[in-house]
Every structure is written in C-alpha cells, then in structure tokens.
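Engineer: Once you scroll down, you'll see the structures, which are given as structure tokens.
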Structure P
Amino acid sequence: MKFRFLGTGGAFDTDYGNSAAMVSFKEKSILLDCGFTVYPALRQHQLTRTIEYILLTHLHNDHTGSLANVLLHCHFFNKNCRPIILYPDDDFRSELYEFLRLQLQKPEEYAEFLPLSEMPGITAVDTFGQHAENYQSYAYIFEDEGNRVVFSGDLGQPEALFAHIRSLPPRPTCIYHDITFNEQNTAHTYYKKLIPLVGDYNLYGYHCDPTQNPEDNPFPLVYHQPNMMITSDSLQKQLSL
C-alpha cells in the first residue's frame, strides 16, 4: 500500500495543486480525489493510463473539478481504459451521477460505478456536516497486511473520526489529515486542535499552504516528504529500478 500525492494544497493554493493522491492498494491503482489541477498533473506525469479506480471524498470543485476531463481523456485517448468509480452509498452515487451528467450527458459511457463495499480493505467514514453545514463528505480507511492508512478528506471537526479510529483493533496507523493554520477556517481542522487527539499515530498534514506552516506545528507536512510526492524525478527513479 502506497500513497503518492499529486498535490497537497487547498482550494486556493494553486501553486501546490489540489490535494489528491495515486494509491497503490492490493495491486490496484486508485485515484483519490480529482480537483481542477489534477488532470494537468496526470498528463504531466503520464499517469492517465494507470488509473483503474477513482474514489472521491466529496463533490467540491477542488476535489472533483477535472473528473470529467479525466474520464473523457481515458475514453478518447487511452485504449481499453474505463475507470471504475467507487461510491460509498447510493445517495452519493446519485449525487455524483448528476454532477457528471451535466458535463458528460451519459456518465455510464465513460466510467463504471461500483459500491465501495465490493473493494475489500477500504471503508468509508461518514463525515456529513463536519466539513460544511448539511454537506456530504467522507473519510476513508485503507487496511492491508497489518497496516492502516486514514485519509481525512476535508474535515473541520475531527473528533468523530478519531473516535472511530480508536474503536478499531490496534495496528500501525498513518493518518493523512487536512489542516489549516487559520483558526477562523472552520471547514478544516486547526492544527492545534489535533494535538490532543493524535495519540500513537503517524500524522501528516495536507490541504494547506506550506509557506504558512508555523514553527510550533508538530505535524510534518506531506509537501515536505519527497517520498510521498509525485514528481518527475520520483517517477524517473521508479522506472529505473
């Protein structure tokens, strides 16, 4: 299981790309979120052919803004490439289908839709209303061979997610959590709010502007971890192995 981020910025941090990752999980390739900077990043790194599955945390533009572009590219330029979109429940599938229908007319011609329950090892944590009022979002938990990775999505109220994590059987856990350095930004988790919640987890912050990182932030940022980022150099190194 490996996460490699295409971007780690927030909605307005375009210099750092929308937060999204390519996940290698049980020999499957999953694109996790697909904001408006993701399609150009996938093209830049020649990764469109590697997408087998797509998983979304919610439907805000910085998480879905180039989804239609990716599906169209796969349809017209990548032979035998028809991504499978995983959905956590039927209501979210309906919302996502309507979102795509406005752009593609017939989304089923460009992608398949599969319940997340058909993908063993990945579970959704319902975070409705914890990012934006009356708005649906999800965190995801990936488990494979004794390891656990948690991806928060966008989350202003992290307590319920950590309560859920603590209810699970103990195992090494890495958490990728969106953070903000502005206490007034209630749509994301203020970094100081995470300190008493973390416990025995490795937590990395993302969905932020790394230049605003305060000196007292105890959590490393994904942006500063070269092994977690997709860059031209990292891909060239991987191809040479």
Structure Q
Amino acid sequence: MCLDIDDTLIDFTAAGRRALIALIGPVDRWPLWERITDRHVALVVAGELDYASMHWKRSQCFLRELGMVADDEDARRFEAQRKELLRRSWRLFDDVLPCLDWLRAADVLLAAITNASGAHQRTKLADLGLSRFFDHVAIAGEVGVAKPDPVMFHSVCDTLGCDPAEAAHVGDKLSTDAVGARDAGLAGVWLDRHDSAGVAVPAGVHVIGSLDELPQLLVSEFARIGVPAQR
C-alpha cells in the first residue's frame, strides 16, 4: 500500500495557509503559493535546482509576485520563519492513525510517496510519529522522477518486492495520485476529503472521502489482488 503524505496524512494546506497569513496578512495567497511551488518542484525533479535552494528561491519568487522587493537575504529569512511556523502547526487528520494501525495489523507493507523535499518530509513523519509505520519512503528528488510518472510508482513496487498489480496508491490529488497510479498499473484511490461535486472521475479510479473507508475498500473491491504485499 502506497500513501501520499501532504493533505492525505498531514493537513498540509491548512498549516501552509496559517503560516502565510501569519507572515503576510489575511488575504489568501495559497493558490499563488501552490503554482509557484509546482514550478520550482519541477525544476528540482529535472535536476536544475537543489531542494535547499528551491525553498528560498520559491519564497523569493512568491514575494516578488506580491510586488515586494526581496533580495536573497530577505527570501532566506522569510523561508526560515515560514518553516518554523509550519513545524509548530503540523496536524494529522483524525482518520490517519486508525487506518495505519489497521494496515499494520494486517501486515501490509507500506510506502509513503512524495514529490516534496526528502529531509522535510522525513522530519514531518518523525515529528508526528508516523515513521514507524512505513517500510519505505520514496522522494521524487531522490528517485529522479515525480508522480504521476510511472517510474515513481514502479520504483516503490520494486523496493517492496511486489508487482504493480498487487499494490494500491492513495492520495488527495486525482490526476497526480489516483490516475497516475492507475496508469502505472496500481489500483488508484482518490482521497476526496472535500466531497468535490461535479468532478468527473476517470474509469478505474476508486474514490473515498476518508481513510476510514480504506479498509473496507481493500477487503471488498481489491479482493482480486488479495492483501497487498505483506511483511
């Protein structure tokens, strides 16, 4: 079983929004931050930028988009403040620990798959007590590709010793997580926490509104593959 981290296990968006509001005021700049983040992460995955530089360069780009004059020192200071605010406000969704406990009790091999910074994500998993659940953590910058590239999913399956058809991936992004996993030969599961009415769900993608629903989905819909690869 593969799981995305941000906004699947950890309420990343809420924490990120709180940090930005604390730093720049109450206007919601999160959509702009996400667009800038996507561009900079793509540069990291392409090998054109390292993660450490990406963080402050992203902040510099963000501040300049807001019309602020931001030199390198300004951007580094902003990023350091933002990270400290984030670290103090990470929260797990309420359904995470019961689901992980169930998967662990069922002897399901677990992998976390993320397109974000490896050190950053491993710190979050450790701080929130999640590291003990995972047999493998796959980081886009370390693998050299990012979700939804099939290579990302296949590399995890190789590490866990299972065929893609014996695995499932759960994430909050329909295209990046669920469709990407499906196209790579895994069972793709979209975690739609916001009940996104009117969204066309592609064939072959399963939808759940909470991780509370995942055990039943595994037992019923995925009976054809049995319990995913075991320890």
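Engineer: Taking relative contact order in percent (Cα under 8 Å, 6 or more apart) from the coordinates of each of P, Q, which one would give 22?
Structural biologist: Details: P: 16; Q: 22.
Source structure for this number: Q.
Engineer: Still on this structure, I have one more. A value of -14000 was derived for helix-only ellipticity at 222 nm (-39500 (n - 2.57) for each DSSP H run of 4 or more, over all residues; to 500); which structure in P, Q was it taken from?
Structural biologist: Clearly, the read-out refers to Q.
Engineer: If you rank structures P, Q by mean count of other Cβ atoms within 10 Å over residues 24-31, which sits at the top with the largest value?
Structural biologist: Once mean count of other Cβ atoms within 10 Å over residues 24-31 is worked out for each structure, P has the highest.
Engineer: When Cα extents along the principal axes in Å, for residues 8-87 alone is calculated, the result is 35, 33, 21; to which of the structures P, Q does this value belong? Mind dumping the intermediate values first?
Structural biologist: Numbers: P: 35, 25, 20; Q: 35, 33, 21.
For Cα extents along the principal axes in Å, for residues 8-87 alone, the value 35, 33, 21 is produced by structure Q.
No lab work stands behind these numbers, since they all come straight from the coordinates. Treat the numbers as computed from the prediction; the structure is a model and nothing was measured. Cβ atoms are built from the backbone, for glycine too; each structure is taken alone.
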